[in-house]
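Multiple structures are listed underneath, in structure tokens.
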Structure P
Amino acid sequence: MKILNDSIKAMLAKELPVQATVSKDGLPDIGPKRSLRVYDDQTLIYNENTGGQTLQNIRDGSKMAIAVIDRPALDGYRIVGTPELFSAGTAPYDNALAFAEKNGMKTPKFAVLIHIDDIYTLKSGPDAGKKLDEPASAR
């Protein structure tokens, strides 16, 4: 697992993340996740409220990619991870429920933890797309 640094945490707290999954037939699904936030240094969390295609893709085993971008700074990150669903009676779900209540959102169907596999920079320039722990010579 990879570690979220302070720069990534700050960007996730400020900017709107966009997540992507893929169906078992290979059809991409993408959308904003306004509840996506840091759960701990190696995990993200969001409230699954709609129970639509993203949820089905997770149930079918899709990985998840999250992009968060600071457009004026030409900076950003792509985080790739493995999602895990949690329902009522679990600590992640309790976290999601508290977040929903605090932010005037509806009760979530599930909490989704995203266990981080890799992090890439989206910063404009020669390092764009580079895995954060990848040495420069590996590019």
Structure Q
Amino acid sequence: MKYLVQIQGTQAAYDAMAGKPSPGNPAWSEADIAAMFAHMGAINDDLAETGELVDGNGLAEPARTRYVLSGPGGKPVITDGPYSETKEVLAGYWVLDCASLDRVTEIAARVVACPIPEGSTPSPIIIQPIQEAPPES
């Protein structure tokens, strides 16, 4: 079965990685960033080796995103990020093809074990099964 494994983040967390601290988000050093990339790279390498990795990427910070909504008369209303009404955003994802929910949960546990600077707020991980289209008749 395929699963979407999502890692959440905040604009403040992205800012901390860029050296701009805030409460619960101390500034990251170059060593902190290197450790995070090494940890995630090792997970990706292992998933590629087992054949479970379908796709995965980190996403750009909310300040570089755009929100599009249908407005009056069906005309799009476009807002640049970050969005004050949204505290957490999708920071990265993996599409995994795993034998069971237990297996994908093991993988998510490795993701949350990623090293982060002391005093940082950990990012939650969400596992969501990907619904498959019904077979064509």
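What follows draws every value from the coordinates through simple rules; no lab data is involved. Nothing here was measured: the structure is a model prediction, and the numbers come from that model. Cβ atoms are built from the backbone, for glycine too; each structure is taken alone.
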Candidates P, Q; percent of Cα pairs over 21 Å apart computed = 51; producing structure is Q
When mean count of other Cβ atoms within 10 Å over residues 44-51 is calculated for each of the structures P, Q, which structure yields the highest value?
P
Kindly point out which one of P, Q the value -9500 was derived from, the read-out being helix-only ellipticity at 222 nm (-39500 (n - 2.57) for each DSSP H run of 4 or more, over all residues; to 500).
Q
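Using distance in nm of label points 7 Å out along Cα→Cβ at positions 68 and 108 for the comparison, can you identify which of P, Q gives the largest number? Display every interim value, and only then the final one.
Values: P: 1.5; Q: 3.0.
When distance in nm of label points 7 Å out along Cα→Cβ at positions 68 and 108 is computed for each of P, Q, structure Q gives the biggest number.
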Here relative contact order in percent (Cα under 8 Å, 6 or more apart) was calculated and came to 43; which of the structures P, Q was it taken from?
Q
To which of P, Q does the computed value 12.3, 37 (Rg and Dmax of the Cα atoms in Å, for residues 4-51 alone) belong?
P
